[in-house]
1. Upon calculation of log10 I(q)/I(0) by the Debye sum over Cα atoms at q = 0.12, 0.21, 0.22 Å⁻¹ from the atomic coordinates, which of the structures P, Q produces -0.40, -1.23, -1.33?
2. For structures P, Q, which has the highest computed value of distance in nm of label points 7 Å out along Cα→Cβ at positions 8 and 32?
3. Thinking of P, Q, which structure, once helix-only ellipticity at 222 nm (-39500 (n - 2.57) for each DSSP H run of 4 or more, over all residues; to 500) is computed, gives back -10000?
4. Of the structures P, Q, report the one carrying the highest value of mean count of other Cβ atoms within 10 Å over residues 64-71.
5. Using the calculated result 46 for relative contact order in percent (Cα under 8 Å, 6 or more apart), pick out the matching structure from P, Q.
6. Give the label, chosen from P, Q, of the structure having the highest value of distance in nm of label points 7 Å out along Cα→Cβ at positions 72 and 96.
Structure P
Amino acid sequence: MPQYFLTIPHDTADEPTMESMQEMDPAELEAVMAAVDAFNTALDEAGAFVHAGGLHPPSTAVTVDATGPEVKRTPGPFVDATEYVGGFWIISAPDEQAAVGWAERCSAALRSRIEVRALQEAPE
C-alpha cells in the first residue's frame, strides 16, 4: 500500500517548541492534544499509522556535506525559508484521496495546515 508523508508547516518567525506550547491557553492546549490523540488512535485502529514525530526548529539543525575532500558541518538548515516542517506523520493509504481525507482530519485536530506528499516507491 502506498505511504504518504503528512507534514505540519510552521512559520520560521515563530519557531514553536514544546516550551512555547506551554504559553497557550491550558484549555485550548488540552483540547488540541486530545484531538491529536484521537486522530492518532483512529489512524492506528484503521491500520494506517506507520510513524509520527515532532521536529525541533531549523535553528537547531546542522547541515553536513561530505561530497568533497573535506566534510563540512554548517550550523543551521540547508535552506533559508519562511516556513519549515515542524512535525510529521507517515501513513499507509490506498490512494491519495484517502491520504487527503486523513490530512483533513489531522488539520482539524491540530488547527493547522497539513501538506500531503506520497513517498516514492522502490524502483522495479
Structure Q
Amino acid sequence: MAERISSGGRWEEAIGYSRAVVAGPWVLVSGSTAATPDGVVEHEGDPYQQTLAAFRVAERALARAGCTLADVVRTRMYVVHTSDSEAVGRAHAELFGDVRPAATMVGVGGLIDRRMLVEVEVDAYRG
C-alpha cells in the first residue's frame, strides 16, 4: 500500500494530490515551488533562490519519508524563462553536485502562479 505525504499546501486539497507518495522503495515528490503553504511565493524574480526554496520543499517531504537528498536518483526542473537555466542549474549543482542524479531541465510556457519561475520534482530510492 502506498503512503501519501501532505505538506498542507493550498493546492493539495483543491487539486487532489500528495506532496509525496512512498511506493515500496520509491519516494516520488510532486512538483515543488518557492510557494509557502499559504500561497506566498518567496524570492519573487530570483530563479536561483526560487530553485533552492523549491528543492527545500521537496527535501522536507523526503525527510518525512526517511530520505535525504543523497537518496535522490532523478530530478526535473521546469523553467519559465530558459534564460534562467544557468541560475537554476547552479542551485541544482549546489544541492546535488555530489549526488549527481539523472536530471532534466525543460522550458515551459508558465506555471500556476505568474510569480513562480521554476518548479522541481524529485524521485528518490530507499534501497
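Derivation of every value follows stated rules applied to the coordinates shown; laboratory data play no part. Because the structure is predicted, anything quoted here is derived from the model rather than measured. Cβ atoms are built from the backbone, for glycine too; each structure is taken alone.
1. Q
2. Comparing P, Q by distance in nm of label points 7 Å out along Cα→Cβ at positions 8 and 32, the maximum is at Q.
3. Structure of origin is P.
4. Structure Q comes out on top.
5. Checking each candidate, the match is P.
6. Answer by largest value of distance in nm of label points 7 Å out along Cα→Cβ at positions 72 and 96: P.
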